[in-house]
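Listed below are the structures to be examined.
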Structure P
Amino acid sequence: MAEIVIREAQVMDAPVLLAIYRPYVEKTTITFEYQVPTEDEFAKRIQETLTRYPYLVAEAAGEVLGYAYASVYKPREAYDWSCEVTVYVKQKGKARGVGSALYRRLEALLAKQGICTLAACITAGNEASVAFHQKWGYHQVASFEHLGYKFGAWQDVLWFQKQLGTPPENPSAFIPYPLLKATEKVW
């Protein structure tokens, strides 16, 4: 496999990223979304994410193989130092280091933003995602029964967590991603 290159997502990536996401919506319980978003909606999601967090794309030989991003864990100020992380990889990129390359870069950027705690929401039974997150130092902190309903069945949800170092007693202010890019060379 060619070298994996990580870059920031752009709104114009929406069609190709949506093509990666589509089978997860249509054929799995990995996402609880019922309908595949439109390209415009997906582009809006990318744009909104980039106002606060990184949204990354993995490419090899010019082909997009996956993406990862962070999102708000809870919309209260006290949660500023925590976020949820998400990764989706094209079937062709699985078990080839694509997810790891995305998380490596995402975690480094989030640490620079002052993020201390990462949370990952995984549908029970998604053993590949559980193993991936455990490999990356995440551990299960919660299990919720019958939290989502998709494809005619109730789905249990697992929450995994990772600390990016020891949380400081008095954390510095959270740095939104655009401010981080404006004040520090991140690419």
Structure Q
Amino acid sequence: MRIIAGKAKGLRLKAPKGYATRPTADRVKEAMFNVIQGRETGALVLDLFAGTGALGLEALSRGAGKAVFVETNPVTRQVLAANIAKAGMAAQATVVKMDALSFLRSYEGGAFDLIFMDPPYDYDNEISVQVLDAIAEKQLLSPGGLIIWERSNRNPSFQPVSGFKLVKEKHYGDTVLLFIEQIKEE
């Protein structure tokens, strides 16, 4: 697992031992960033269920302004902090020790341009929908912003959540990437 492009290109990231995390495969990450190409420049990024930080660090490497990494597991958070330091991106990164839903419900800052959601594949789909609802309720996605939800293809199909629309869906083996935008009010 490595950073694919940008100022930290080629940097190998550490992952915790065991199966508590499932880092995004390089080919899936590359395809993801091909779709969002250009949106990451100067962006404020939110990496929910951050794990190793691979998605947020990739965005920072490609020119994002700042990233907030939300991770609840203490062992994984230590690896995440080490990856941020190794990439030399500590000044642009904030690590939050909280579960995703609690973070979203308590967050008082500005909206994010890119939001990565990469919950564990066995994660309850209903909780992911609650995460999307919290993003909508607190207006945490900036106009023109994008949510990228990585999930298992064994989960039920995406059902539109109030205020959002699915703009693209990509399949890579057991992985599905959903690209979601806010519906513009007219």
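If you rank structures P, Q by percent of Cα pairs over 23 Å apart, which sits at the top with the largest value?
P
Name the one structure among P, Q that Rg and Dmax of the Cα atoms in Å, for residues 108-163 alone of 11.6, 34 was derived from.
Value 11.6, 34 for Rg and Dmax of the Cα atoms in Å, for residues 108-163 alone corresponds to Q out of P, Q.
Quick check: 21 is what I get for relative contact order in percent (Cα under 8 Å, 6 or more apart), calculated from one of P, Q. Which structure matches?
Going label by label, the one that fits is P.
Figure out for me which of the structures P, Q the number 3.8 belongs to, where distance in nm of label points 7 Å out along Cα→Cβ at positions 76 and 100 was derived from the coordinates.
It traces back to P.
Could you figure out which one of P, Q the value 18.1 for mean count of other Cβ atoms within 10 Å over residues 60-67 was computed from?
P
Upon calculation of distance in nm of label points 7 Å out along Cα→Cβ at positions 92 and 116 from the atomic coordinates, which of the structures P, Q produces 4.3?
P
The numbers here are math on the coordinates, done by the rules we state, and not lab data. Please read all numbers here as calculations on a predicted model, not as lab measurements. Cβ atoms are built from the backbone, for glycine too; each structure is taken alone.
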